[in-house]
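Once you scroll down, you'll see the structures, which are given as structure tokens.
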Structure 1
Amino acid sequence: MSDFTTDPFTQVYDKLWAILEANTGFTALVKKGNRIKLSGDKEDPIKKQISDADTPEVLLTVTGGELYQRRTSTLSLHTKQYSFVVTTGTLRVNKKLFPIEWAIMRAFDSSLDKNLGLTFVTGFRPGNSRWIIDDDPQMRGRLGWIARIDFDVTFSILNADLQYKT
């Protein structure tokens, strides 16, 4: 039985950021203040308006998954899709979009087919990528590229760990 001091989903979220921010290729492209984390203390870390200095911006979200509660008598399997959303603020793909996507791919290459250093993670792989040019709410009034780069994470959790301890 594992001792989860923090839920496994938050642990993976934080680990994905840690891996990405350990990559100097990524940190050279995206300023610290433009890396939007939804696991911190700030209730709404997304800026309402953005300027040139606010791009590129990278946000890590959770976009879906499947739950297989009590898949066996001892184990539950869960998959979650974590997505990096890149807001570029420009139409030029070579200025922000492609270099950031390349940095993300490189940062996670050594983690593929591994467990991210977390014992309950039994699968980690790239998912889909989508790119759009749009003036949608994510751009907050600016025309440019938005990319979503997905990673699928599989969790194997002992059924005993799902029980509340009194």
Structure 2
Amino acid sequence: MPNIYNKYFAKDKALRHYTQHLLLALFGFVLLSLYFGMFSFSYLILFLLFSFIIDLDNVLILLFSKNRYSEFRRDILSAIKRKDFKLLAEISTKNHKILNNLILHNVVGYFIVTVTLAFALLGDYNILIVIFSALFIHMTFDILDDTKQLGNIKNWLWPLNKLLKK
């Protein structure tokens, strides 16, 4: 049992962040399904897809910020070329907190997801409820995780800092 904890849940261990997102996504989907009575395999797949697709944000910032994260980027690309996905997950898990200025992981993105979820709930749009619930749960967990791991959510505030020229 300690080996499972160390591999999948301990801080800076392989797959910790992704395992926690998976468990939260499954739990969130079960609650959503029970509350709205809309359990289906296709909704489950959609929920899981959008629970993880938002982390492509990290890949985008690595691809378009070549100078800022060059060493980290080189390690990621090397792991991809070797098809070493376990190493890729380890590198990403250990270093994902250093990535800032993400396109979707910020207070503006969080606000848009929250407002869209509220409108979807009011309009009874099941697919939008599934998609934006997955994004909302993912982002809320990331904010709480940053608070616990880093003691702040500064990386979520970069759009506001840019607007206020800080």
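Where a number appears in this text, it was derived from the coordinates with a stated rule and is not lab data. Remember, it's a predicted structure, so these values are computed and weren't measured experimentally. Cβ atoms are built from the backbone, for glycine too; each structure is taken alone.
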Value 2.6 of distance in nm of label points 7 Å out along Cα→Cβ at positions 44 and 124 was derived from the coordinates of, among 1, 2, structure 2
Identity of the structure behind 48, 46, 30 (criterion: Cα extents along the principal axes in Å, calculated), options 1, 2: 2
Of the structures 1, 2, report the one carrying the highest value of mean projected area of the Cα convex hull in nm², for residues 84-155 alone. 2
Match the computed value -23500 of helix-only ellipticity at 222 nm (-39500 (n - 2.57) for each DSSP H run of 4 or more, over all residues; to 500) to one of the structures 1, 2, and report its label. 2
Compare distance in nm of label points 7 Å out along Cα→Cβ at positions 100 and 116 across structures 1, 2 and report the one with the greatest value. 2
